[in-house]
1. Supply the structure label, taken from 1, 2, corresponding to distance in nm of label points 7 Å out along Cα→Cβ at positions 158 and 190 with the calculated value 3.2.
2. A value of 45, 26, 23 was derived for Cα extents along the principal axes in Å, for residues 94-165 alone; which structure in 1, 2 was it taken from?
3. Distance in nm of label points 7 Å out along Cα→Cβ at positions 30 and 126 computed as 1.5: which structure among 1, 2?
4. Say we calculate mean count of other Cβ atoms within 10 Å over residues 38-45 for every structure; which of 1, 2 gives the highest result?
5. Thinking of 1, 2, which structure, once distance in nm of label points 7 Å out along Cα→Cβ at positions 46 and 70 is computed, gives back 1.2?
6. If distance in nm of label points 7 Å out along Cα→Cβ at positions 14 and 174 is calculated from each of 1, 2, which structure is the one that comes out at 1.8?
7. Supply the structure label, taken from 1, 2, corresponding to helix-only ellipticity at 222 nm (-39500 (n - 2.57) for each DSSP H run of 4 or more, over all residues; to 500) with the calculated value -12000.
8. Which structure, out of 1, 2, was mean count of other Cβ atoms within 10 Å over residues 118-125 derived from, given a value of 22.1?
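Since every read-out is calculated from the coordinates, none of them should be taken as a lab result. Computed from a prediction, not measured in an experiment: that's the story for all the values here. Cβ atoms are built from the backbone, for glycine too; each structure is taken alone.
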Structure 1
Amino acid sequence: MDSSEPEGALSSPAALRNRDPILAVLRRVLPQQGTVLEIASGSGEHAVHFAAELSGLLWQPTDRDADALRSIAVRRAAAGLPNLLPPLELDVTAPVWPVVRVEAVVSINMIHIAPWPAAKGLMAGASRALAPGGVLFLYGPFKENGEHTAPSNRAFDASLRARDPAWGVRDLVDVAELADRGGLDIVERIEMPANNRSVVFQRRGR
C-alpha cells in the first residue's frame, strides 16, 4: 500500500482511474445541495473524492461488506470532511433501507458485479428514497439492445460470468424497464472512457 494511504484502507485502481471523469458528470447532473446516497461504496475512495469536490452536498456512503465498511470509515476519519457521513450497512435487495429521503442516489460499477436481483433492488430502493425530481446516477459497462458496445466489454462480460453465472454486463433496455416500473425515467446517457457509460435517471413528480 502507498505510504500516504490510511492504514487498514482498501484500494481500487479502477476507482482512481475513473473518479475524475465521473466527477465531471456528477458536477453537472447532481443538485447543488442535499444528500447523496452512494450504493456499494467499496473502498471509500470515490466517497472521499466526491465529498471533497462537491462540498455543498452531504455524501452518505454505504456497503453490505464489513471490510468495505471498515475501509470507508478509515478513509473518512483520515479525510476529516464535514460533509462525508459515517458509512451505513445497506443491502440493496432489502425491502427497507437505512435512509428515508435523499436528493440523489449514485451507484458505480455495482449492477454487473452482482446478481440481477441487486439491480431490481436498486431501482425499487431508489424509487422509495428519492425525492420527486431526484437523480439516480449509474456508471459502468452496458449492453445496448442486446449487443456489447465493444469487444473488451464482451470479454469482460465472459470473465464476470465465469466467476459467477449470476453476474454480467446488463442491457440498458432491461435496466430502463426496471427504472420505469419504479417511476424513474432515463434523461441522459453519456459515453465514458474505457467503453463505460454514465446513465442518469430522474424520479417522476415534483
Structure 2
Amino acid sequence: MTAIPEPPAGPVVVPPPQWAALVDAYASPPRAYHNIQHVFAVMQHFDAVAAQDLWRDPAAAFMAVLYHDAIYEPGASDNEARSAELAREHLQRWHPGVDAARVVQLIELTARHGQLSAQDADDEAALFLDCDMAILGADAASFSAYDRAIAAEYRGIVPPWLFRLNRRRFLKSLQGRERIFLSDFFHEQLDASARVNLRRAITEKR
C-alpha cells in the first residue's frame, strides 16, 4: 500500500480525515497528471505568491488549490463544477469559517483556462489561475513530462489523431494570446519560457 503523503502546510490546517478523503478523490480514476502530486506542484507556486504577501484571502486560495482537480475524468465537461461542489461539502464539514463561495468561484474559473483575459478575473483569481498554469513556463524537461502525461490521460478515450489535433489547437491558442499569464507576477517570470515550450510542443505535433 502506498503511503499517504502529509498534507501541505498552509494557512489552514487540514485534518487527517479531510486529507484522506481528498487523496482518495485524486486517486480515482488513476491519473497521469491531474493527481495529488499536481496539487503539491501548484502549492509551490501558491507559496511563492504567499511569500510576496499577495493573497487577499489565503485560506480560500489554499483550499482552491487543494480541490481544483479533485474530480477529474478526461473529456468530461463538469470536472470543475464537481470539484467545486466537493470542496463546498468538505468545507462545510471541516472548515465552516472558510469562504466556501469564494473557493467554489476560484475552482469553477479553471474551466476557462486559456479563455480569460486579465480583465475577466480579479487580482487574486488571476494569481490562482496562473499557479495552475505555471507548468507552461517550467523547464523543458518538466514541460515535456507534463505534455506526455496529459496525452496519457486521454489514451484510450480519444483517438490519438484527434487528441493531437485538439491539443495542438489548444497550445496554439495559448501561444497566440497577448498574455499567457493573467497576473503580472507570473507574466514577468514565466512568459518567455512558456512561449519557448509552446512553440516546441506545437512543432512536435505537426
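1. On the way: 1: 3.2; 2: 2.1.
Of the options listed, only 1 reproduces it.
2. Numbers: 1: 39, 23, 18; 2: 45, 26, 23.
So the calculation was done on 2.
3. 1
4. Values: 1: 25.8; 2: 18.6.
If we compare mean count of other Cβ atoms within 10 Å over residues 38-45 over 1, 2, the biggest value is for 1.
5. Details: 1: 2.3; 2: 1.2.
Derived from the structure labelled 2.
6. Working: 1: 1.8; 2: 2.3.
Derived from 1, not from the others.
7. On the way: 1: -12000; 2: -19500.
Working through the options, I get structure 1.
8. Numbers: 1: 22.1; 2: 15.4.
The read-out was computed on structure 1.
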